[in-house]
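Enquirer: Each structure below is given as structure tokens.
Quick note: the coordinates plus some simple rules give every number you see, no bench work behind them. These numbers were taken from a predicted model, which means no experiment stands behind them. Cβ atoms are built from the backbone, for glycine too; each structure is taken alone.
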Structure P
Amino acid sequence: MQYVGIDFGTTNSAVAIADESGAVQLAELKGAPHWRTVLYFEPGGGLTAGAPAIARYLETGGEGRLVQSIKSHLASSSFSRTTIFGRRWALEDMIAAYLRQVRAASPIDLGSRAVVGRPVRYWGAETAEDDTRALGRMRTALATAGFDDVVFEYEPVGAAARYAARLDHDELIVVADFGGGTTDFSVIRVGPTAGGNVLANAGIGVSGDAFDARLIDAVVAPALGRGTRYKVDEFGGEAPVPAWIYGHLRRWHYLSFLKEESTLRLLDRVTQGALEPVKIERLVRLVDEDLGMLLHRAVEGAKVRLSSSPEQRVTLEQIELDLAVTRPAFDGWISEDLDAIGKVLDDVLAKAGVSPADVDRVFATGGSSLVPAVRERLAQRFGAAKLEGGEELTSVAWGLAARARQVFA
């Protein structure tokens, strides 16, 4: 008997499998421990997911349509489907298509039951109804992909199980899961006798994607024409380039939908009257050539490199973009987001009835936990000696598989 854990993330996804003895291994997806959560649709009907999707996108010169961060739409009442190359796709069907390809890529049969991770609060969820909508859509997508016996578990609780597997004694821990779309916290007693006693959970729809968006707002968007104007008629009338376009640049899952026909017509009018044509030409090429993935990889890459360097550059040769970014500036741009995250951490500690001094360890996971400003905030609150990390992109999947063994055995 095997027990499956699925971490379907905003940016990355992973699968792990536990056996009867409790041993857990990652299910490598065509040799990779995790996949990007992306789909690539080609004009002829081809569809790939994860690492193969990125490879096909690059091989075909981006002639298809790359859809990213689909998890971020789950709570939305305003988004349910889109048209891609003449076919209407429901959100649930896109997620199911991704999961089917994960299943096909796994070297081990994943069966029909699994423990699946979920954030404490889905991105964009403002009410309990939004959260229920997200769970319902996710359950439908899983069933369509062949997973019809599913238990949902909070992602930080999964990460806690991974941390607890290392222990030979009990500890009171805070799991800080900094994902792509959300940041989640759980206060849990773990260890050989504590048994994973969850004292409190809390989350917020602010994390790595929000940090990237701040960088785009501050550096990239101005280089693509934000704040510039264009002529609207032959009499010299002017108007600002619509700000909402640059709002779409901030998020992967919005940028991929900028190729709608009405938007392309607007960009054509802006191009004809642009007062700073070089900047607008960059924007148009970004949209026309579907360079969103490359832009966000460039932004994310600069963010990651700032973790070990005081200055980096955002470069995208296809549109002649080369912009400097410094760590102090980046830290300043994300300070508001870190303040909001800090308030949620205050709340979860209060709900659990514990103080930072009571906490034995803080297990920080998720890719954005590596951002120096994030770790600095945690160190200020708990002390640097209490911080623990590792397996940032796979610890949740590992723990979910361990939980699956507990749930289904």
Structure Q
Amino acid sequence: MKQYYIYILILFSVLGHATTPYRTRILVPSIKTLQAGIENENNSLPIIELNDTRKIEIRFDEMSHETKNYSYKVLHCNADRTLSDITTNEYLSGYTNGYITDYQHSVNTHYLYTHYRFNLPNDEMQFKISGNYVVLIYEDNQQDKPVAQACFSIVEPKVNITPTIRANTDIEINGRYQQLDFEIALNGYYVRDPMTEIKTVIRQNNRLDNEVQNITPNYVSNSKLTYINNKALIFEGGNEYHNFDISSVYAVGRGVDRIAFNGNYYEAFLFPDKIQRGNYLHDFDVNGRFIINNQNAFGDIHTESDYIQVHVTLPAQRPFFDGQLYLGGEFNYNLTDQNSVMRYDNNLAAYTQTLLLKQGGYNYQYWFIPKGASKATVQRVDGSYWQTKNEYAIYVYHREWGARYDKLVGVSISE
């Protein structure tokens, strides 16, 4: 009987992992600044082509000078980033696990850390097929206790995607929303039944909360799939991201009121933000991303950049009682959790949050989630305007009849 219950627990554990979407996230407090991108390309989504000469680059810091034994394994995922039902040798050649041997201790920093990095594919591990992937990082070969996970995609371009973004929506014209339409040109690529074999995923600024999946085309022909006037593709325009620069501790950067050293570490106090009212004002941003930089570094910015306590303040006469306020952005992997929640201070009559961030430039927005909802709105604090420059990423997957995994056959990224 005892063995039976153990078997049931293992079965539910496996099924849980199979049905839970993987997201880029840090899983233990000692890991900071997890980054997944393309080697030598700033602000790029982690997407490369199958058999590409470019590499996916994974970086992270562990907050000590103790050298850790980190390893990783790579898993293939479905279009919705749940675990695929295929074996490792169907999607990887070479080894199925790797060791992270490229690491360096921080230099002249008040917060001590060790910086780790590795690339994919590499001499020991190559990809056989396209699709979504997640790399799980763990210490001392404890594969059941990952410390971080990073998602990326491999595309084999077979189709062309043509997007159109417009302010004329079924809700209003030239108001708060943006309508995304797009066409998929098959270019001779054979799809037996587009209505059942083609899957789409659409993201605005790489956000997860308002991601759109598995919509059906309005029109289908032998050469083209058309998605137009789909209400699921009406997105809140939002506003341009707030930004600040903490690349130097000797001079205040954009968005920073003052920087102070408290005897142990540096603190950056941002200018208080305001609840937005009025017309749209254009500002340049990078759609929620961040970049590591130290203006005073002599060599490697990734090991010479210090960590800074960043204080964010939003004055408000009273707290919002109908929901919760968060800071949104890639600094927290677009997750709404305790690391990004804003807390109301009655003495200051303001929402506040303190973030431990590595030196560089950052974007953020104020996201409000009403009670009982899962999708955030930018309107409550930052307003919403059809003119806002948002990044829309369209992923097109194909699972042909009888196949057990989703190919990624097209990606479009546009503003």
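Enquirer: Can you spot which of P, Q the value 3.8 was calculated from, given it is distance in nm of label points 7 Å out along Cα→Cβ at positions 59 and 139? The partial results should precede the final answer.
Expert: Values: P: 3.8; Q: 2.2.
This figure was derived from P.
Enquirer: Another question, if that's okay. Could you figure out which one of P, Q the value 0.90 for FRET efficiency 1/(1 + (r/R0)^6) of positions 195 and 235 (r between Cβ atoms, R0 = 35 Å, to 0.05) was computed from? Each step should come with its number before you reach the end.
Expert: Values: P: 0.00; Q: 0.90.
Computing FRET efficiency 1/(1 + (r/R0)^6) of positions 195 and 235 (r between Cβ atoms, R0 = 35 Å, to 0.05) on every structure in P, Q gives 0.90 only for Q.
Enquirer: Given a value of 23.6, 68 for Rg and Dmax of the Cα atoms in Å, for residues 83-282 alone, calculated from one of P, Q, which structure does it belong to? It would help to have the intermediate numbers written out before the result.
Expert: Working: P: 22.8, 79; Q: 23.6, 68.
The value was obtained from structure Q.
Enquirer: Still on this structure, please answer the following. Here relative contact order in percent (Cα under 8 Å, 6 or more apart) has been calculated and equals 21, so which of P, Q was it run on? Kindly include the intermediate steps, with their values, before the conclusion.
Expert: Details: P: 21; Q: 17.
This value belongs to structure P.
Enquirer: Then there is this: Where does the value 16.5 come from, among P, Q, when mean count of other Cβ atoms within 10 Å over residues 19-26 is the thing being computed?
Expert: Structure of origin is Q.
Enquirer: For which of the structures P, Q does the calculation of distance in nm of label points 7 Å out along Cα→Cβ at positions 91 and 163 return 2.4? All intermediate terms of the calculation are to be shown ahead of the outcome.
Expert: Values: P: 3.0; Q: 2.4.
Structure Q accounts for this read-out.
Enquirer: P, Q: which one has log10 I(q)/I(0) by the Debye sum over Cα atoms at q = 0.07, 0.12 Å⁻¹, as calculated, at -0.37, -1.09? Don't jump to the answer; show the numbers that get you there.
Expert: Values: P: -0.34, -0.98; Q: -0.37, -1.09.
Considering all the candidates, the number was obtained from Q.
Enquirer: With helix-only ellipticity at 222 nm (-39500 (n - 2.57) for each DSSP H run of 4 or more, over all residues; to 500) derived from the coordinates and found to be -12000, which of P, Q does the value describe?
Expert: Details: P: -12000; Q: -2000.
Considering all the candidates, the number was obtained from P.
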